[in-house]
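Participant: Some structures to go through are shown next.
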Structure 1
Amino acid sequence: MKTEAEVVNGVKEWTKWWIVQRRKKLEDQLNETMSINPFMMPFLFDYHNLGSFEALAELVIASHLMTGHNTGFGKLIDEKILPEVFGAQKLDKKFRAANPPFDRSCFDEVDHIITREDGSKEILSLKAGKWTIQLTMAVQLNAAFKEIISNHEDVVSDIAVGVFYGKKDGLTDKYDILRGINRGANHDVTDLQDKVHVYAGRDFWDWLSGGASDTQEWVMKGIMGALEEEKINETAVELLNRFKSGVVDKYGIHARDEDGNLDWLKFLKHING
């Protein structure tokens, strides 16, 4: 089992690495990658009671960056913190190809192998939140897990589906369906409750660490330590202002008429042709 110091320091170092990556996105001024929906702009302008195109640019940039933040943080947990801090084996393409039966399609939604101190192995399908799994995927996961349990129990003892934030009682019924539990509608699933387990929030981090109930607090301490050392606020404001200026310079002239008033039809024509 990992100690508090190991988790805090490991998470801190990888979070610092991630912060540098996110800062680089701003430094590179990635407004060229932004996809702007011209039909939504008048709605956003009115709905948020904005007073200028500059304010609209701030809102659009925040949405654009938030998408990247969410995706990037998920990768930080999946590709760095779980393997490098907690010792999980990431089932990347190279590992799958070299280690049958993990190259089989039934393992496609499996992300990690967790090897316990007694040598037993559990597999983890990592999910970001309550809405990550829809009905079709839940049924497909149930079928894949059934195949794993039936044909590959010699290499896997248990299957976990982990959600790294939230609580289990707040998850949708799709997390029951993937275990073979039907509530209401009768879906074509097999009861796998003895072998497939769902962990969310504190319970997930507790399970991951092998039983340390304060693991999520250790992870948060690592994240806060990284922010303190990187002092991101000192550079982010300037970079965000530069980013906003780039967006305003690129799009602002195409959103105003000759009198300087906002012209959404003109903006539509610029974006859509």
Structure 2
Amino acid sequence: MKCFDVVQTVLDATYDEVPGTEAVRDASIKNALTVMADQYRNKLMTHGGPDFDDPATRFGYVYQHVPAHAHWMYDLIQKSPQALAVLKSGKARITCIGGGPGSDVVGILKVLDETEESCSLFCELIDGCEAWKSTWSDLAFQLDLKGALHTDYVIHDVSDKSTWSSPSRIGKADIITLSFFVSEIHHLANSVEYLTKMLQSAKSGAVLLVLDNRTPVIYDAIDGIAASAGFKKLKSDEETWKIYDAGEQMSRLQKYSMKFARSSKLTGEVSWRTFQKK
């Protein structure tokens, strides 16, 4: 299983969710890609990420960012013997905080496929945008998986404390992921409180996998939050990451790159961390 293959399946299934004729739809997505690029380049740290309630933006994000982010989650798991051991156990609970875009799940599925492991997964996606649920809810049906995949979607709006009580099973999770989410919520006054509260709920031995931008204020915040929540740092670094898998074919998305005159992201300045709850 390759990340571009999964993304192609998801994009083909969700393209029609963007309203209008094909020409209107394509114009909306192209505009969303331009706005999103400006948001991440110039406004992320002060205003957060784009508005994912817009279906054109959701489509654009999956096209632009999910292949690389999913592959990098795959790479990160390869660096974590603790996470690999969980996936080799045959049954695993995963909680993806800010996991609405689906990168975490796709990366985990790639690990299982490439290692030929059969593992029943319960994946809990926690996100503030309910619309992501429709994007990924049919994933198990669309893909030919060796093991069972069960997904649950929990709505937590970091800016609204009243939503934090929505039941989560993070306390049972064997693996917790944070993929490019801390930088999305860094501008919010409640971000540290929310993440600390969630990670404090994790069980002893839970593995925490973190990917984010190579920004000192972000990875320093992650280190502080994890430590205060009782996690021990196992490995970490800040690097330029690419997609090093020759089997990953960007050509699978060629019809979209031709439509939007923009390719999916392949390279990024990444900070990564692996932790384990004491």
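Values in this text are rule-based calculations from the coordinates and carry no lab data. All of these numbers come straight from a predicted model, not from anything done at the bench. Cβ atoms are built from the backbone, for glycine too; each structure is taken alone.
Participant: Identify the structure, out of 1, 2, from whose coordinates helix-only ellipticity at 222 nm (-39500 (n - 2.57) for each DSSP H run of 4 or more, over all residues; to 500) was calculated to give -15500.
Facilitator: Value -15500 for helix-only ellipticity at 222 nm (-39500 (n - 2.57) for each DSSP H run of 4 or more, over all residues; to 500) corresponds to 1 out of 1, 2.
Participant: Comparing structures 1, 2 by relative contact order in percent (Cα under 8 Å, 6 or more apart), which one has the largest value?
Facilitator: For this comparison of relative contact order in percent (Cα under 8 Å, 6 or more apart), the top structure is 1.
Participant: Of the structures labelled 1, 2, which one yields -0.37, -0.47, -0.79 when log10 I(q)/I(0) by the Debye sum over Cα atoms at q = 0.07, 0.08, 0.11 Å⁻¹ is computed from its coordinates?
Facilitator: Attributed to the structure labelled 1.
Participant: Comparing 1, 2, where is distance in nm of label points 7 Å out along Cα→Cβ at positions 88 and 256 highest?
Facilitator: Result for distance in nm of label points 7 Å out along Cα→Cβ at positions 88 and 256 over 1, 2: largest is 1.
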